[in-house]
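K.L.:
Each in structure tokens, the structures are laid out below.
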Structure 1
Amino acid sequence: MRIWFFRAVLVAIPLLFFALIEAALRLSGFGYSYPLFISDPSQPGYLLTNPHVVNRYFPKPEMAPPVKIESTYFTRQKRPDALRVVIQGESSAAGYPYGLGASLAGMLQQRLQYQYPDRYVEVIQTAMSAVNSYTLLDFSREILAIEPDLVVIYTGHNEYLGVMGVGSAYASHSRATTLLMLALKDLRLYQALQRLYVTWQGERPRTQANDEAGNRTLMARVAREKNIVLGSALYQQGLEQFEGNMTLLLERYRKAGVPVLIGTVASNLRHQAPFDTGETAPELAQVLESIPADIEQIPLDEVHRLQVQLQAQLGRQQHALAAYRLGQLADRQQDYASALSWYTNARDWDQLRFRAPSAMNEIIQRVSAKTGAILVQSEIQLAVQSPQRIIGKEVMLEHLHPNVDGYFWLADAYFTPLLRQLPLQPKTPRADTPLARQQIPILPAEFYTAESSIERLLADYPFTHTPRAVRELPVRNWQDQLGKDMVDKRIDWLTMVKLSYEGYKKEGNKTGAVTALVLLADALPTTVDVNYSAGTELIQLNRFGEAIRVLERAVHYSEKNINAHLALAHARILSGNAREGERLLDQVLLWQPDNVTAKTVKQQLAARRAQAK
């Protein structure tokens, strides 16, 4: 017995020692904490996603890549009538380069609110650029703490070159080491040791080369391992990392009873040449050089000859550019099955792995089946919207980020299975697709900023080996000018939205004005006049679900606001919930017994009930 006692003491002493150091560091204010969800003093009663959460993975904030979550507000205490969905993923899930309006969060928020006008819909954005399955796994406990009704996941492209990816400049070491780091990262003792290590390693000297690197795009800075060959040890490590992390993530949600929708990932096959093909044999290089850049101008008999030559030289090599050219030649012959096969090989053989290989989608299908997650065929959805079902520029901007149409169809792929999983029946008929597409929450100024971001992206590695000057886009109208002012950092996003609203009101463009006003209301959930104005405008457009959402905020944050209560009652009645509308009218009459509007509407409701009998 004494032996066990002494052994316990021997174990307890070092643990107590480390616990005292941890307590002392915390009391002294040392270290940092970057929770996923934070308070905003200007919006009491709400939480928002922390835009700087990526800093939690680095010893110093300046060492982190320049990425952040585009924050969304949601109620601190989940409402009884709330419908809460959380989005997880990378830049494509986050709506890059357009922002929140094009993201899964923005698109699904609007469509769900239309579908469920009597529910308070909250679609919460946690997706951001440069992250991968490690970050999604790390966020999961905090996501469960806010009680989501459902989680939506679109991820898989960043396992090699994202933060903690196996080939990234921001990589850790083995998967076990990375998981241990994620478990320890909030301990102040671990943070102190991490900083000591960084200091011992020495700060990177500030040089002109480093300063210039700071102006490079994230894609140009992130790639450390530029030659990850299909089937190599590093390639397999990326697959194993993804499958292991996604299994842990989906099992965690399954055990918590939270349904998950996870989609296959898509990339540009037809109009994106591979970034890195590795070494090229002289004979193969000669054939490739003989193929004109404009495949469409090659006579069909010449196309066949080039195919035979190229396949003969390719043999059993995994040469990405040769595969891409064979895809183009098959495309020219309208042999679309062969074209798709070669384009897929070109992506999978590309050694600079910014696009997920086919194996990632195989893992997504396997893990979803094993854990009971709902598989969304988002890659097929984008293919269906593409000529000959080969994904290209019709739905993609560059290698993997969709254009606005692509983002709409990506969200649409999730929408139907999402409705099936929610624990309630839709209150209103489903909006037809053209109407939903017409009402996407993106402003023209954001199109300008998105195009500018893509121009900057394409002017740097890996789209070009040496950086070139970024082409400045022409300014065609006042909306473009607002976009340019944002690009030049003369105004922020909120100012752009306010000025857009004023411009549309001046023009008499009701749809544009309402889009801007709703964006303002969501950015300022406790500002009563903005939410009230948005609600009344939405009622006029018969968008009652969205109107109810913003008017409820106006009612909540303004005591005895007669107009807000009347507007909310109006929206409730028009959405089919006359009982709740009448309750709001009764509240108005308690405060103002002679209110003509409330009395008139109550009389109309009574007459309608009598007529129904």
Structure 2
Amino acid sequence: MATFYVSSHGDDGNPGNLNLPFLTLDRAYQAAKCLTIPTSVYLFPGTYTRTETWNIGSSSEQEPMRNRITFEARRSPSSDDVVISGARKIDSWFHGDSSDIWKANIGDLDFRQLYVNNVKVETARIQDLPGTWTRTPTGYSVNTIISWASPSSIEFVYRGIYPWTEARCTVAELIHDGDSTIIHMAQPTWDRALKLYNFCWGGTQQHGPSTPTHIENSTSFLQEPGTFVCDRTCPGQHILYYKPRPGETLATTRITAPSLEQLVNITGTANVTFRGITFADAAWLRPKDGFLHYHGDSHYVGEGSVNKFALGEGSWVMVPSKTDRIPASISMKSTAYTSFENCNFTRLGGTALSSDCCKRLQVLHCGFESLSASGITLNGTTNAVVEDTTIQKVGLDYLGSPAIWMHNTSHCRVSHNNIFDTPHSGISLGPSIGSRITNNMVCRTMSRLADGGGINLAGCQGESMETGASLSGNVVLDTLTPYNFAIYADYGAKWVTIKENVVMRCDEVVVFNVQPPLEHVVFENNFWDKEPTGTDSIPEKVIYRANVVISDEGEIQRNVQRVITAAGVRAGTLVNPPATHST
């Protein structure tokens, strides 16, 4: 076995040994990939700041590497973490027009998240449009004078425009017309929003966005301590404003922003392991031009058609034929045998980890926290395993993002994970084959949006019960907001077995009647604390048998203690818990 060492105080002219380590990860990778024997690259504690994406492999390589390369933190219980970071520290603060506002000229630095002492702070916002408004083809007309600062940096946010959706549209300009204000929204996003968010519920039709649920990113809104504004009015001359919280001083407060959109890109290679490393501080900038969220981690960018889909008599929505996905800070494409063990993912402005058309991915004993979108997305991936991993506080900026999203996967296993505190679904499974969702602890999901579940699956899951999806041994707690389900088989789910799960304190347990209808879905030997709605009219192609309702929580815990104890991260497996925590 070969060994190399990397230190933030090293030199790429060194031989990369223990006493004379390399400086950069890129140099270590170049040295390791030339070998044909297993190679370990040890990273000394410290922060490895990236100004460019770390590319591993290439779509143009003749063949994938044959030797196993392991990048591993060389740390002790008393040492600092090994952090691969895209953060930039904001310096050169001065006081703005108000003594309680800090201001910094940041040039062309652009970002959507800001962290104060590693804790995410919110963009300054207001809740309502002032006065009385009327929707127009190009935006809004308001019967009062609005003089918001930097209007082209402002975003309107529409939470629940579909029950499962939160959208963002940017302002182009404000025009005063007598005692009124004309708000022109930025194109082409506004026209696309009018086309996409065009729906009818129970005979009541809406064409496009209505009133925003909140409006953000203007110094006119900078009232609450612990909020910020990034003014992009002058290209290349951006200005950051921050209103400090009590006790924060320029001398003692560390303020950082992500300066890189992608930390790591792994393409067309095999046999790479990451162990004990924290991946932190990346951005995703596209939403500054608008974000037309549709479902899960997908959003509409104007490509393809938008078609009407009937939900029942008098109700329909528009569905885009083509969407983009929120990109990941650490992405894999066409890889094999990639592993992340005891790693942490935090302060990331999009999805943390994505796998596209990969084989044999393993995510073991990891921690995901403080993420703007999803934790893990698997697309077209085969035989992936996600085990003994905690994913919490995701979807902080893009609320429709589930903790784990799977689509077009084959024989993937998601087991013994803790999924906590998500604004929409905990685990979301699209059409796939042979998925195993087992022994997960899923708590406090669906806190902001609706029409989802602790575990949500849709579409065909195989060709028979043997090749279909199996959901078993999961414990789903506290899916409380209206029109949400603990375990949600939706949108033509087919070939699914839902067995020996435990559900407590949820708005609805499961649902049987959806469109398109369920086929070959079995609910068997589950325990829940209330009777599901619709058990007196089970659809013909749904089997509901031997399920037990126990309304007393103490009694249900006593009866199924074995299932509850077995669910979630197993004791002793999270070797390297997240080092930073955020709200």
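All of the numbers you see were taken from the coordinates with simple rules; none came from a lab. Keep in mind it's a predicted model, so treat the numbers as computed, not measured. Cβ atoms are built from the backbone, for glycine too; each structure is taken alone.
K.L.:
Among the shown structures 1, 2, from which was the value 1.7 of distance in nm of label points 7 Å out along Cα→Cβ at positions 358 and 398 calculated? Write down the numbers at each step before the final one.
P.N.:
Values: 1: 2.6; 2: 1.7.
Comparing all candidates, it corresponds to 2.
K.L.:
If FRET efficiency 1/(1 + (r/R0)^6) of positions 150 and 438 (r between Cβ atoms, R0 = 41 Å, to 0.05) is computed to be 0.95, which of 1, 2 is the source? Don't jump to the answer; show the numbers that get you there.
P.N.:
Working: 1: 0.95; 2: 0.25.
It traces back to 1.
K.L.:
A value of 118 was derived for volume of the Cα convex hull per residue in Å³, for residues 262-445 alone; which structure in 1, 2 was it taken from? List each step's numbers first, then the result.
P.N.:
On the way: 1: 152; 2: 118.
Answer by label: 2.
K.L.:
To which of 1, 2 does the computed value 1.02 (Rg/Rh (Cα atoms, Kirkwood Rh)) belong?
P.N.:
The value was obtained from structure 1.
K.L.:
Here is a further query. 1, 2: which one has helix-only ellipticity at 222 nm (-39500 (n - 2.57) for each DSSP H run of 4 or more, over all residues; to 500), as calculated, at -17000? Please list the in-between numbers first.
P.N.:
Numbers: 1: -17000; 2: -1500.
Answer for the origin of the read-out: 1.
K.L.:
Let me ask something else about it. Using relative contact order in percent (Cα under 8 Å, 6 or more apart) for the comparison, can you identify which of 1, 2 gives the largest number? Don't jump to the answer; show the numbers that get you there.
P.N.:
Numbers: 1: 14; 2: 10.
Largest calculated value belongs to 1.
K.L.:
To test your reading of the models, identify which of 1, 2 gives 4.0 for distance in nm of label points 7 Å out along Cα→Cβ at positions 126 and 510 when calculated. Don't skip to the answer; put the middle values down first.
P.N.:
Values: 1: 4.0; 2: 4.9.
Source structure for this number: 1.
K.L.:
Here's a follow-up. From which structure (1, 2) was FRET efficiency 1/(1 + (r/R0)^6) of positions 422 and 494 (r between Cβ atoms, R0 = 30 Å, to 0.05) calculated, if the value obtained is 0.75?
P.N.:
Numbers: 1: 0.40; 2: 0.75.
Of the structures listed, the value fits 2.
K.L.:
Also: Rank structures 1, 2 by distance in nm of label points 7 Å out along Cα→Cβ at positions 94 and 526 and report only the one at the top, that is, the highest.
P.N.:
Values: 1: 2.7; 2: 6.2.
Comparing 1, 2 by distance in nm of label points 7 Å out along Cα→Cβ at positions 94 and 526, the maximum is at 2.
K.L.:
Identify the structure, out of 1, 2, from whose coordinates mean count of other Cβ atoms within 10 Å over residues 246-253 was calculated to give 20.6.
P.N.:
Label of the source structure: 1.
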